[in-house]
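Just so it is clear, none of the values below were taken in a lab; they were calculated from the coordinates. Since the structure is predicted, the reported quantities are computational estimates derived from the model, not experimental observations. Cβ atoms are built from the backbone, for glycine too; each structure is taken alone.
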Structure P
Amino acid sequence: MFDSTPDPDMPAAATARPKPRPLQQSPEFARALMACGQNPLMLGGMLVLHRRLPAGLRLAMVNRADLGNPAPLMAALREHGIGRTPLILSPDAPAPHLIRLGAVPLVTPAHAALWDLTRDPDQRRAALHQKWRNRLKHGEAQILRLTRQNLPHDVRHWLFQADAKQQSARGYRSWPIGLTLAYARENKGQAKLFQAFEGKDPVAAILILTHGSTATYHIAHTTRRGKQLSAHTLLLWEAASWLATKGICQLDLGLINTEDAAGLARFKLGTGARLHRLGGTWGLWPPLGRLLRPLALLDRRLMAG
């Protein structure tokens with residue numbers, strides 16, 4: 001439903017698709033962080049954040065990385081002079097073998113919804129859950145105008161304002177607006193804003209960040225009228241279809257929370273997205289290493305796949 005004019009800021013669809021990489025491990029994310037004054041490191045092929053805490057203590061964090069083999073990361077940390085620095089590790093997949101390093105479980109694994117965009121449109125539509133497909137048909141029957149553009153550099157954009165109110169009401173925190181704008185600024189054409197209008201009034205919007213062959217559902221909001229028109233469903237479907245034509249093979253719809261946001265979880269999974277189990281969060285202080293292994297063993301089952 002979006003216009004079919006070429007987009008000079010997006011790569012053409014490629015025949016060879018590189019392995020999907022989470023946003024938190026992408027060079028695009030690193031560029032945004034550097035633009036905001038941070039200094040992420042690429043060590044052992046992984047993006048490592050580090051910060052200095054009070055009293056001079058340093059802390060390193062590795063989020064959504066492939067830690068199936070943590071040896072290259074540990075060696076790179078030592079080579080960079082931070083091999084004795086406390087670590088917060090959040091693998092992209094279950095990594096119970098971290099126990100052997102002396103890592104201690106801190107948070108049990110969550111799940112993310114990953115939508116495969118490599119199938120053709122008919123296959124993707126057939127994979128939709130029936131209620132989701134019905135809402136899509138309802139949205140397609142409405143008189144809505146859909147637009148696509150690069151994210152404007154405007155902290156007062158209505159989507160940011162609506163998202164801030166939503167975060168406050170639901171008690172969660174997302175990226176600072178400055179980091180989102182930095183991502184758009186440092187990665188031209190890779191922060192795409194999709195909007196649905198009824199007449200001149202916006203009724204739904206989705207901001208999607210692209211990184212390599214992958215995209216991430218970053219911010220979204222639907223007005224009360226938009227819900228009546230199934231605007232969010234229609235907008236997400238059309239955005240995903242457009243991304244697929246640009247060679248994006250996977251759309252990360254974010255974490256699934258069936259306890260506090262059951263409706264949103266059903267909406268994400270209604271696309272036919274698969275549940276992907278993450279690896280939880282671990283704490284590791286290399287100098288203590290084996291001394292903490294008995295403590296880690298207590299929670300082995302909770303952190304396994």
Structure Q
Amino acid sequence: MTVNQGFDAAIREAEPVVVADTPDDALPMPRLGADSLIWKFYGDVRGLLGFQRLAGTENCIEQLGQAVLDHSVIFDDFLGRARRTGPPVMRTVYSTEPQKWGRTVRDFHKDIKGTISDGSRYHALNPELFYWAHATFVDQTLYITDTFIRRLSEAEKEQIFEESKVWYELYGVSARSQPQTYAEFRAYWDDMLDRFVPHKTIVYATGYIRKGFPRPASIPAPVWRVVSKPLDAFIRTVVVGTLPPQMRTVCDLEWDDKREKRFQRFAAFMRALNPVINRLPLKWLYVPWAYEAWQQVGVDPRPLHNKPAQSRIGA
């Protein structure tokens with residue numbers, strides 16, 4: 001079967017397909033823990049460098065872009081939406097009640113439905129749409145780690161993908177569209193990139209890149225004119241550099257070989273700094289939900305997984 005065969009028909013079913021919640025007396029659900037690479041890397045503060053890749057790739061698929069437009073306050077309260085969405089996903093990975101938080105994330109989406117430009121319906125809990133949203137978090141973990149923290153071996157990429165299956169299971173949505181191997185995930189990802197469209201949601205959300213970051217009301221205009229120049233230069237090089245070429249195209253974001261070289265130099269510099277950054281206090285190195293989880297289990301992640309694992313020949 002070719003990657004995503006039947007995807008177009010399946011996503012237009014526009015019906016939620018959820019799994020039965022685990023009864024209290026059943027065996028405990030699998031969960032991620034301190035021995036996982038996702039715990040090590042997902043909550044690292046450097047993940048913030050991939051915020052636009054994460055949010056943007058999600059909403060370049062028309063059904064998700066339309067769902068945000070129809071049901072979200074992104075146009076009125078962009079940062080507020082991020083604050084409300086991020087913590088429950090983080091707690092699905094890092095809390096002591098991952099199934100509870102996974103189901104909470106799922107249930108946020110139970111009434112998110114509507115139609116797209118061709119008149120076909122969508123539903124956020126349709127497995128094809130919900131898995132795509134999850135895939136963008138998996139990609140963020142893989143991409144940001146490999147680009148800004150340290151190079152991952154193929155074995156580690158495979159491990160992160162396998163761990164992402166456990167993560168997805170915690171949401172309680174059908175896994176019928178989930179790739180089964182890391183190689184299949186890469187093919188799935190590439191196929192989805194070719195489905196990107198310039199939906200109003202993502203064009204709006206990247207407007208700050210094209211027009212320059214808006215001046216906060218608390219900063220005087222003359223000061224902002226000075227401060228904004230390096231900030232906008234950083235955004236147009238580093239933030240845009242993280243984006244897949246297909247997203248740059250649909251969002252009309254400028255890119256060229258010179259910017260690519262600057263971006264690659266910045267990424268190499270960040271990787272070279274990793275041994276220094278890894279000595280920072282744990283509270284500075286991880287977002288709050290991840291930091292609290294490491295504290296609760298009494299494990300210091302800084303000495304863990306700092307060198308690429310070797311691929312297992314013949315395994």
ask   = FRET efficiency 1/(1 + (r/R0)^6) of positions 175 and 231 (r between Cβ atoms, R0 = 25 Å, to 0.05) was computed and gave 0.60; which structure, P, Q, did it come from?
value = P
query = Just checking, which of P, Q has the largest value of distance in nm of label points 7 Å out along Cα→Cβ at positions 215 and 247?
reply = Q
query = When semi-axes √(5λ) of the Cα gyration tensor in Å is calculated, the result is 29, 27, 20; to which of the structures P, Q does this value belong?
reply = Q
ask   = P, Q: which one has distance in nm of label points 7 Å out along Cα→Cβ at positions 63 and 279, as calculated, at 1.6?
value = P
note = The value 2, 11, 20, 23, 22, 15, 5, 0 for P(r) over Cα pairs in 5 Å bins from 0, in percent, for residues 159-262 alone, derived from one of P, Q, belongs to structure P
task = State the single structure among P, Q that was used to calculate helix-only ellipticity at 222 nm (-39500 (n - 2.57) for each DSSP H run of 4 or more, over all residues; to 500), giving -8500.
result = P
